[in-house]
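Okay, got some structures for you below.
FYI, it's all coordinate maths here, none of it is from the lab. None of these values were measured; they are calculated from a predicted model. Cβ atoms are built from the backbone, for glycine too; each structure is taken alone.
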Structure P
Amino acid sequence: MISKPITVFTTTDSLEEARKLAQTVIGKKLAACAQISEIESFYTWKNEVQNESEFRILFKTTRKRYKDLKKAILELHSYDLPAIYTVDLDNIHEPFGEWIADNSREN
């Protein structure tokens, strides 16, 4: 049985950092795929409402690889408190789930 496929999300403030995170994670086979989208974020930081452009990175990986992926994000990320969270991929097309598992495997 393959490890449960998940998506891992994080955000960053620059396209350069988003690409570096994606390239590093994919290069280490911590995820099979990374997708980067530009978003607008509203959030509270230090008791002030902030409004910033950010880049969301969605990684497709497996639950088994999550700890190593999270560690890599934390090592590379410039934020004091990066958002890192997962969403289970339920009802996934089985061959696609296998592709995620095959490309997120430790060497």
Structure Q
Amino acid sequence: MTIYVAGPMTGLPLFNFPAFDRAAETLAGQGHTVLNPAQMDRDVGFDPLSTPVDNAFLRDALRRDLSAICDADAIAMLPGWERSGGARIEWMLAAHLGLEIIYLSENSQA
């Protein structure tokens, strides 16, 4: 199954990349193909320690992320997703598309 990982990034240390990476590693270890937006950001040169986040970057990231969700079978929601505008948008798209929605916990991460 192809699973997109969604959750809060903005305002969190290192943009919450460690939580995204842990979830992606766990899900991949279970045999899933994982679409990890933290890795997708790295792939386009984003560094959470130094890259400025402006409106143009956010538009490009959301465009890329929403497209990835359309290619997924499921979405895995990281803890705190309810407080993230971007993650709520991702959840709505996944729900509208009828994807399986997986809610991750702090302890399990998958």
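Consider the structures P, Q: one of them gives -14000 for helix-only ellipticity at 222 nm (-39500 (n - 2.57) for each DSSP H run of 4 or more, over all residues; to 500) as calculated from the coordinates. Say which. Attributed to the structure labelled Q. Comparison across structures P, Q (criterion: distance in nm of label points 7 Å out along Cα→Cβ at positions 39 and 87) gives the highest value for Q.
When FRET efficiency 1/(1 + (r/R0)^6) of positions 15 and 95 (r between Cβ atoms, R0 = 30 Å, to 0.05) is computed for each of P, Q, the one that comes out at 0.80 is Q.
Looking at Cα Rg over 2.2 N^0.38 Å over structures P, Q, structure P comes out largest.
Taking relative contact order in percent (Cα under 8 Å, 6 or more apart) from the coordinates of each of P, Q, which one would give 36? This value belongs to structure Q.
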